[in-house]
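Any read-out appearing in this document is the output of simple, stated calculations on the displayed coordinates, not a laboratory observation. These numbers come from a predicted model, not from an experiment. Cβ atoms are built from the backbone, for glycine too; each structure is taken alone.
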Structure P
Amino acid sequence: MTREAHWYFDFISPYSYLQLGSFDRLPAGLKLRPVPVLFAGLLNHWGNTGPAEIPAKRRQMYRYCHWLAEKRGMPFKLPPRHPFNPLTLLRLAIALDGDLDVVRTIFHHVWGEGNDGQHEDSLHALATKLGVKNMEALTSDPVVKAKLRQNTEDAIEKGVFGVPAFLIDGEIFWGEDITDMLIDYLKDPGLFTRGEQERIAELPMAAWRKGKKPDGQ
């Protein structure tokens, strides 16, 4: 039986790039549907701060990603500036039907080779790699822009709060470091329905930060 998983990502995320490099560990029968979303849109909706927006966390993220990529033998080079505006890259992926090979090429361009994520020269070099001659027309198409907005809104509606994230059977698996748990779940779909895993699903909260208490609580 073929199972389908949605994979939510943004090219601004080095963790998405690193997780993409682990796709060969996923079961062969799993049908993957890459879904480009705007990470900033998720952050705005859930009231979160991106890791690159906290100086000390930003530095640790870069160090960790470089260390992990080296440990795995993956090419990794930080782009000349980060965060960058990923809109053109996301729209390009959508315009090219979200093809996984296209997604890999874009990620490698930015995080494997360290090219700029938004500079015009870098984008034109990427278009050449992809054989795209009308990138400006493709990425400015209102239909493509609307699709990216819809992807992001749909992800929020399903509870997705960050990238990278898998959604399968209604379960969200967020973060590059959750890949092992995802693989175990695919082997054992009842993983979260037993013992302590079942109990913690409904664990109550006893304290909230100021302004964070949900309505009605």
Structure Q
Amino acid sequence: MKFDTILFDVDGTILNTCEGITKGVAYGIEKCGLPPLSFETRKRFIGPPLRESFMKYCGVSAQDAETVLKTYREYYSAKGMFECEPYDGIEELLQYMTDNGYTVYTATAKPVEYTSVMLEKFDLKKYFKEIIGASMDKSMDTKEKIIKAVLDREKTANAVMIGDTAYDVLGARENNVPTIAVTYGFGNREDLLNAKPDYIAETVEDIYKYI
């Protein structure tokens, strides 16, 4: 066992959440009277903090981004968070980790309230010691903070972060945690590789050889 503690991103790593997030973004910007975004642009909202993405892609102020985010959550909390599915092989990987003594956490930019419900829907929550993620406010809104929150709970020198975006890699590096970058998710591949992860997994099955 190379690592004893596994930190998982959720969107694009455990769950394919594309449908719910992209529909939620479309709903939020339409209700707020903003110009529509292409599907490819809306996919870029998966992974990074949503406040930043609304500012970046919609050209709104920080204050207006809060309004759009609130409207997005109207859709997401009612419907969007259920429009997802686990990636093939993920449950088997989590079961393997449980059977072999790994301690597993989420470290996701998705709010804990949503993450818990979504993992429970697919009977995956039982594999995690604790669901750690973003807060609805700004107090826990970066990968650096979220990963630190896990490490504050679990004192270990042998943790690894698994995620699909450069945010996962850079946030882990700030906490001196190595990374397994998965390329089957939604992160921009060039950005992900430029962040210089320690390991690269093209598939869920590739993860086994690094842990």
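Details
- Structures P, Q were shown, and FRET efficiency 1/(1 + (r/R0)^6) of positions 32 and 184 (r between Cβ atoms, R0 = 25 Å, to 0.05) at 0.90 was computed from P.
- Across the set P, Q, FRET efficiency 1/(1 + (r/R0)^6) of positions 104 and 160 (r between Cβ atoms, R0 = 25 Å, to 0.05) reaches its highest value in structure Q.
- Test item: distance in nm of label points 7 Å out along Cα→Cβ at positions 56 and 72 calculated as 1.1, pick one of P, Q: Q
- Each of P, Q could give volume of the Cα convex hull per residue in Å³, but the derived value 155 comes from P.
- With distance in nm of label points 7 Å out along Cα→Cβ at positions 48 and 176 derived as 1.5, matching label from P, Q: P
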